[in-house]
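Engineer: Pasting the structures here.
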Structure 1
Amino acid sequence: MTHSVYHDKKITQSYTVLSYDCDRQQNIKISSLQKLFQDAADQHCINFGCDYNTLRNKYGVCFVLVKLSINIFHPVKLNEQIELTTWHKGEKGVQYFRDFVIKDKKGTVLAEAGSSWVVIDPETHKMKRPSEANLPIEACLTDNVDTSRLDKMHLPELEPVGEMKVRYTQIDPNGHLTNWVYGDIVTDFLPDMKGMRVSEADISFIAEAYENETLKIFRGQKDGIFYFRGEHPRGKCFEARVRLVKNI
């Protein structure tokens with residue numbers, strides 16, 4: 001269970017890392033971080049009267065994640081008690097920006113992430129500008145996570161490494177492959193993870209994937225970083241980069 005505190009336009013949630021959050025090395029998974037980020041973002045929006053159903057029924061929109069950049073400075077371990085803080089840090093063009101910081105009980109920053117989102121009409125899937133949506137979510141402009149890696153990814157030459165089929169349980173209420181599954185996809189297509197952990201993970205969500213579609217996964221490596229691209233029959237689905245370090 002989580003405990004939430006809202007203060008200064010931010011929300012902080014306390015959480016204990018559980019067994020199903022972790023990999024075989026007892027480190028929190030990328031996908032588990034994504035789930036925590038999603039939950040914290042949802043709770044933050046609820047504070048402004050913007051829960052999922054209100055967004056759809058009153059404002060005619062839903063949020064869709066476009067890019068996510070994660071830094072894991074220290075391993076987040078099984079049974080660790082953590083605090084996750086998130087805030088909305090404004091808009092630019094069609095995008096909304098949101099940051100996340102995870103600390104341990106001593107206040108040490110374990111991980112942080114920056115993200116960009118758009119709002120779409122859930123029926124037509126057309127984007128709406130922030131000025132059109134006019135959502136009452138207040139921005140905190142005093143704190144900032146470095147999101148320079150959210151800029152365009154430059155991928156090296158990639159080779160096919162496998163496929164995965166999108167299943168019913170991976171689909172979110174918006175009708176497409178939910179964002180946290182992509183963290184599992186790139187992790188599953190990494191080489192042997194024994195003795196290693198993820199220190200950086202960036203994902204660019206390019207086009208939606210739907211139930212029963214098959215994604216072809218491509219992977220390459222440059223300067224110690226693994227790069228990925230997923231493709232479905234309609235073209236590019238996502239791109240990603242992951243850096244591994246020794247698990248110490």
Structure 2
Amino acid sequence: MNKFFISALVLLCSFTVTSQVNAQTTTAAPSPAPNDDSARILKILKSRMPPAMVIEKVQPSQWPWFYEVITNSEVFYIDSTGDFIFSGHVIDTKTLTDLTAKRWNEISGINFNDLPFSLAIKHVRGDGSRKIAVFSDPHCPFCIKLENTLQEMTNITVYTFLYPVETLHPGATETSKNIWCSPNRAVAWSDWMLKKKKPAAATCKADEVNTLVQLGQKLKINGTPTIYFSDGHNVAAALTKEQLEAELKAVK
């Protein structure tokens with residue numbers, strides 16, 4: 001399908017729903033309507049989509065002409081017949097807010113305090129009063145960019161969870177294990193990410209890295225870096241200092 005047509009379609013849909021969106025402060029799906037076709041649409045999708053697409057739920061969206069489809073890696077929208085998927089993100093044209101990304105963040109939100117901090121590499125800057133957790137791949141260029149940005153932050157505690165994505169960055173798992181087995185993981189992490197100083201070869205099994213990869217998959221992390229804030233919401237991006245400050249101020 002022509003990408004320009006898809007973009008135009010999504011923007012048209014965004015324009016149409018703008019008046020409804022502006023009256024709402026959340027993208028959470030409403031209670032099912034009496035004529036809820038979720039079960040029928042789910043059956044259609046499972047018969048037509050490839051097995052690799054793990055569909056977890058179909059339910060009415062906040063817009064009456066869309067149904068929300070939640071998979072193990074994304075949220076997208078489909079019409080009530082189950083025949084047409086809307087490819088792309090729904091954008092609020094007044095605020096330019098990506099409502100699809102916002103909804104996904106709500107779905108994939110966590111209880112921050114449930115994270116296994118004993119498996120994190122901890123850095124404290126200033127008084128450490130503000131807290132974030134970052135799932136980071138040592139070979140990911142965007143993760144390196146974020147790590148440099150974090151050096152400019154103050155009064156923050158950063159918990160880094162090693163999350164090598166081997167399919168995208170071959171060798172990332174080995175580097176992660178080498179860092180984990182280092183006598184001082186925090187120093188080894190910083191030396192690698194900021195100075196490209198290779199850690200010594202691993203002298204331990206580093207099974208914890210495999211545990212973290214499994215955790216990331218369970219949390220539906222499909223991109224690095226993924227940043228979790230203390231209220232449980234996350235952003236999968238190498239945010240700038242200004243963007244990080246804005247997200248931290250918005251934490252409730």
Structure 3
Amino acid sequence: MKHHVHRYFVPDSLQNYNHLVVAGDKAASIDPFNWDLALAEAERLGVTLTEIWLTHGHGDHVAGVPKHFAGPVRGHPDTASRVNLTDPLTGGEKLAFNGCPVEVLATPGHTFDHLCFFLPRIPALIAGDTLFNAGVGNTRSGDTDTLFCSIQALRQLPGDTHLYNGHDYMPTNVRFTESIIGETATTQAWAEACTTTDESTRPVTTLAQEAELNLFLRTDDANLIKALELPDDAPEQQVFRKLRERRDQW
């Protein structure tokens with residue numbers, strides 16, 4: 001049975017991407033912002049929504065969760081105050097969705113209740129607001145050092161893993177990258193990709209591509225450390241913290 005991730009942009013949102021994990025004739029809706037839109041996307045694909053998975057409890061990630069849903073609503077226990085959660089997850093669980101293996105990863109930092117979903121057979125990472133194209137989530141509701149540890153864990157996933165995150169921040173994050181290290185062949189290529197696409201057609205990157213582009217995955221890079229005016233031997237966690245501070249101020 002074929003499995004895949006269907007990404008779609010949500011109009012009138014906070015630049016949100018939503019996703020359906022499709023396995024055969026069934027699909028799981030991830031972080032639905034607009035339930036009617038999720039249903040319409042499922043109908044267009046010819047699948048039935050049978051589960052809801054939540055990466056975290058921020059309002060734009062749970063806004064579309066219906067009050068009454070026949071199937072499982074999976075997420076961190078801390079989201080139970082916002083939705084009718086049926087299946088709490090804390091990370092480390094291994095699920096099977098209609099034959100599609102799913103690994104639940106605890107990735108706190110953006111929030112303390114954040115989860116990611118890794119689909120090893122595709123492979124794909126549903127990253128929510130933990131890891132973005134050329135960036136990471138803010139930590140206003142979490143903790144930067146905790147996010148650093150979560151990002152280090154995600155760096156261990158296979159390089160051919162496709163990254164599906166919660167917002168279309170690629171154009172802004174590429175510009176931020178160039179504000180730190182200047183234009184490079186890599187940033188210019190992705191900047192061009194942004195100008196020739198829109199929210200609905202933005203490229204889906206792999207973790208290997210992010211390792212070349214995303215400064216938050218390059219905290220051991222000597223050129224980045226120099227650009228941030230840190231000591232040559234600065235620990236990676238310090239580099240990450242400084243980079244997150246610069247992004248917050250940018």
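Engineer: Quick one: distance in nm of label points 7 Å out along Cα→Cβ at positions 70 and 238 came out at 3.1 when computed from one of 1, 2, 3, so which one is it?
Structural biologist: Numbers: 1: 1.0; 2: 3.1; 3: 5.8.
Source structure: 2.
Engineer: From 1, 2, 3, which structure was helix-only ellipticity at 222 nm (-39500 (n - 2.57) for each DSSP H run of 4 or more, over all residues; to 500) = -9000 calculated on? The partial results should precede the final answer.
Structural biologist: Values: 1: -3500; 2: -11000; 3: -9000.
Among 1, 2, 3, the structure yielding -9000 for helix-only ellipticity at 222 nm (-39500 (n - 2.57) for each DSSP H run of 4 or more, over all residues; to 500) is 3.
Engineer: To which of 1, 2, 3 does the computed value 0.90 (FRET efficiency 1/(1 + (r/R0)^6) of positions 86 and 134 (r between Cβ atoms, R0 = 30 Å, to 0.05)) belong?
Structural biologist: On the way: 1: 0.90; 2: 0.45; 3: 0.25.
It was calculated from structure 1.
Engineer: I would also like to ask the following. Figure out for me which of the structures 1, 2, 3 the number 19.4 belongs to, where mean count of other Cβ atoms within 10 Å over residues 46-53 was derived from the coordinates. Walk me through the intermediate numbers first.
Structural biologist: On the way: 1: 14.6; 2: 9.8; 3: 19.4.
Corresponding structure: 3.
Laboratory data are not the source of any read-out in this text; all were calculated from the coordinates shown. As the structure is a computational prediction, the values presented were derived from the model and not from experiment. Cβ atoms are built from the backbone, for glycine too; each structure is taken alone.
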